[in-house]
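Heads up, there are several structures right after this.
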Structure 1
Amino acid sequence: MKLQPRQQLLELWEAIARTSYREKAWAWGGRDSSNSISDAEQLLCLMYPAAELPGFRLDTPDETADDVLEALENLGDSVEIPRLFLRLFSHYLNTYTHDDGRPDFSGGSYFRPSAEGDEVTADQRGIDIVDSYSMSITLMLSMLGFLKVFRQSVRREGIRRQIRELETMAGDRLSAAMVGMLRSFSVNAFEPSSPEGEALLRTANQTGAPRRRVLDDFQKRLEEVRAGLRDLTIGSGVVDLDNPNLLFECGWSWGVVKDAPAVETNLQVGQQPKGIAADTPYLYFTVNALVGLVDLWSERTRVLGLLNDDQQRLAAALQLRWDLTQAYWRTVATYGKGRWPLEDIPWRTTDGKESDYYSLGVTAMVVQYLARSRAGDVDLNRVAGILEELAMRARITRRAIPGDPPVALHEPGVRVNLAGTEELGPPLIWVVSDFAITLLKRTIWVANVAQSSRTRERLHNLADQIWQHILARQFGGGLHKGLWDQPANAFPDIATRHEQPSWYFTERVVEFLVSLAQASGEPPLRSTQLFELASEMLSEAEHLLNREQVLRPTRPGQHLRSSVSGVQAGLQRARSIIGERPGSAIALITEALLELERQATARENASEAM
């Protein structure tokens, strides 16, 4: 691939520092002004790489890399940067805490009225939303990890006391976000003959099989999910699924669902707000919840011990919902023996809405499953075809013509109706405009688990094309140079040109670069054919080396000639790496064989000359 994640991240950090820290003051807010999500996204642009990549650590001043300090020069030196972070953490946690001590997870300025001319009310701006829960889980875990490590480098009692206070506030916010997630989970059950049931069966039945046969088989495949959902005991999503004839769907609504019961816990989460969200899953919010929740059971979270016992119990309840939701959508998306429902683009939801963005959302859940199960290349190639088609349909790898409808996926974005918000004012929508970067993230996910070098090369080529499109959408000059998002750069038909960066889009670019950097640290793809070839070559080379040592033995106390000694060392190295890097082993074996051939030729020439 043409991407260089470390260099790209360093350049991005330099741009973030230049934009965010001006005249020794942090400038909060971007295109949509400050809210609990945007400010978290802005912080995560720095915190996420620092938490996930060892080479970008900022919590141990003596070990901060020189190129990292150069990129963040505008923020200060290795000692000043962590102290600045303490001030930023304090500002964020205090700003988004209500007067009664309850953490604030409102959507604020990200809410939009459904009808032009309507205005979002103050009560509506204060509604909690799943995106804020998900983003807060990731940010609080990054924050807690940073504080835990940085504390070891601090001697001053005043700073250590500040760290303890921040850990308490961050822990409380994390707990409240987990509780909010539990109360936002939704299971929607319906009759097969209902409009929702007919839509679901129509999506599943890609071969035109008899309806009754499809219904019976579909129900059978979902038996385990149904049984797991019946075992839910806390939070929302507890419904009666004892009737085996009912169809259902599960996932996350956009916020705390209407009539969601309070979660009983000893944790300090404040008063749990009344829910107003429609008790039905939303694809966009379900995918965002699944992506954010994995941080709760990541290796870093476990190693640093970031969750206490009560939080572990909440995390276990969320993981059960995560597993059930994954299993449900993967079953629906890949149902049948012919074409997958996922391959029938665009995806159609049970309420009759269709969009390429929904196809991308369902693809994310299928990809997560394939990554965990180390799926074969037959399935991965099918997913690769879906990603390629989505890139073309969204005019990322194909040129857009004037008035092309797919351009609306990028600007203004996909409108998601927030059913239930009309209780507090005009109906609201959530605008989603991250199609391109989300598509790139899914492409890299699939490439990372592909076993075939051909499949991986295919996906890397697609990723390069998408990345070129995304690069074109950077701000090209001025204070915000190097940040995102300016879609008018890639689509001349878009008249709107933004003056402020989008932390919503930029943070997702950072997530992608971090995942790419992490993948770069994994062992390269091992080819079975290369391994077998390397083994055969190594066997021949070791045999020839043994013959060379017999034909030219050394006298007692005499060392091997340097050339033969080098061959022996090279073959030993090849044997030690042949399992992980057969290609590199072949290169070493080839050098050894060439040297042994030179030795044999020299010996034959000397024999003929006698």
Structure 2
Amino acid sequence: MFDLVQENRRLVQIVLALIIVPFALWGVDSYRKSGDGAALATVNGEKIGQQEFDNALKQQQQRIREMAGPNFDPAFFDKPEIKHSILDGLVTQHLLSEEARRVGLSLTDEQIAQIIASIGVFQVDGKFDKNRYQEVLSEKGMNRFEFESRIHQDLLIRQLTDAYTQNGYASDTETANLIRLNEQQRVVAVANLDAAAFMKQVKLPAKAIGDYYNNNPQEFQIPERANVEYVVFSADSLLPQVKVSDEEVRQYYEDHQEEFGTQEQRQAAHILISVAKSGSDAEKQAAKAKAEQILQQVKQSPGKFAALAKQYSQDPGSAAGGGDLGMFGRGAMVKPFEDSVFSLKIGEVSGLVESDFGYHIIKLLAVKSGKMQSLNEVKGLIVQRLKLQHANDKFAELAEKFNNTVYEQSDSLKPAAELANVPVQRGVWLSKGQAPAGLWTDKVLQAVFSDDAIKNKRNTAAIEVAQNTLLSARVTEFKPESVRPLPELSAMIQQKLVALQAKEMVVQQGKKLLEQLQRGEKAGVTWKTAQDITRTRRDIDPALLQAIFRADAGKLPAYVGASSQNGYMLARVDAVKDPVQSDERKLGGYEQQIRQITGEELLTAYLADLKKRADITMKEFSAEEKR
């Protein structure tokens, strides 16, 4: 399963091990068992607790928030079916993890390190950067143990599921049938019968409009409406109030030097005599003695360092290249190795350097100086960052006070607006069950149309409508549900009834013409120019397209018809063109499609069987729960 990584990156066992602290002590269970409490689900006796569920919910919220942007609605995740789906996903993960362990699948620390090091977002100048790694995880609200645990779990599960999804089957007969069905062409002429041509023939009874109005009141209902005033409190609203001093800017610049330039990088080569950290004293002494002998040879012939590395180094990732590790900066290697490299002069060779991987002899090959941007060049960026940071801090400090204020002084939004130093906005009409885009989420509408807001005239709670953004609303005018009066609807209803009857008339006419054509009679139909059509055409009504390819091609021409949005469509099938034999590349593509489909079906059946045999309990969520 690591073919993709191995095809695009050379194997660097020791270098990758130097990059990332070994993972062995941090398995999946270390994260799963980090919280106690009642189980929301059990899988063969293994509990899924509230903390694990909350973290999965948080991941999904973050993913949807990033996709939806300002249209994100936190209330979406209050729905019982969404919570059930997330919990069911965790159950499936536990089942697959358990099955992976049962069949003996495993990953080495090196494989985990290699996968993480290959992820572009963790790289700087094409190389894994430890500081960047920690920074990205922090931005996502994760620690490295949680992330590495997920990587470990996901890859084990992937190994297991790939055994099914990548082993679907495709027979020659199935492939031939798929090609024939997908690439067959039919020569077709089409005729459109438009309902608009029949509208002048429609005669409505005198009472038709009134009867339709009385029989379909639901079409003309106006939902409950509320005119609201509201206050939006966000971190962005605090930005104009934030002041940043020159001293703060200077201090930030000094504390974050690595962000404003490239750090010094060094190119080194090494000879490694490896010995396990857990090795015996005798093994360590033997490795050290051998390393000392090689060191003497290096000292006697410094120019032969590369040749000696090829001969003796036990680092398979660098030995063939004379021990060359390329350019790297601070933080890329383990500390003893790094300290030695950054203490050497160009061309200088170290003494023995001991690390968890054995004994190194290091030669510094080159130094690439770092380049810093001046404070004046980055001052604007730093000011922006500090203002946003201070605004977020201030928002976190005031959010609870804002929430308490709208609750404790529930007869007015003015105190909350004064606290947040923002205006009370007015004049917005909202309809129950019809959330407009932006701030007015389903959760806000539920609060606005609650009895507390309408009958008791109280502020709604402070509701999160976006990240670091709270909204509280107050109903100033309420209109109950009503039905629009007939006089203002009469013309619209008449137009609708005429269109409906015209559509019925054109469909009847179309079916009559189709019967005549199918009997071999002349029907006076005006056909468009015939054209070649495949099943993948998107500019033909789906119902008509389906009828065209269901038509019996044994006797041509064949005639079919179907209702359309604007009336009725007739089609004349003049000829059928079966595909010529496909080339090997195309055959391979169709075979892959079938394998993918059958592989996914195999996995679906496998998961269903796993769940059937497992002992699973799951909590039932209710609409009242808001957690």
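The numbers here are math on the coordinates, done by the rules we state, and not lab data. Since the model is a prediction, treat every value here as computed from it, not as a measurement. Cβ atoms are built from the backbone, for glycine too; each structure is taken alone.
Looking at structures 1, 2, which one was distance in nm of label points 7 Å out along Cα→Cβ at positions 393 and 417 calculated from, given that it came out as 2.1? Checking each candidate, the match is 1. When helix-only ellipticity at 222 nm (-39500 (n - 2.57) for each DSSP H run of 4 or more, over all residues; to 500) is computed across structures 1, 2, the figure -18000 traces back to 1. If Cα extents along the principal axes in Å is computed to be 104, 72, 55, which of 1, 2 is the source? The read-out was computed on structure 1.
Here distance in nm of label points 7 Å out along Cα→Cβ at positions 41 and 265 was derived from just one of the structures 1, 2, and that gives 2.5; the source is 1. Of the structures labelled 1, 2, one was used to calculate distance in nm of label points 7 Å out along Cα→Cβ at positions 409 and 481, giving 3.2. Name it. Label of the originating structure: 1.
Looking across 1, 2, the calculation of mean count of other Cβ atoms within 10 Å over residues 201-208 that yields 16.0 traces back to 1. Among candidates 1, 2, the computation of relative contact order in percent (Cα under 8 Å, 6 or more apart) that gave 26 used structure 2. Please compute distance in nm of label points 7 Å out along Cα→Cβ at positions 217 and 361 for structures 1, 2 and give me the label with the greatest value. Between 1, 2, the highest calculated value is found for 2.
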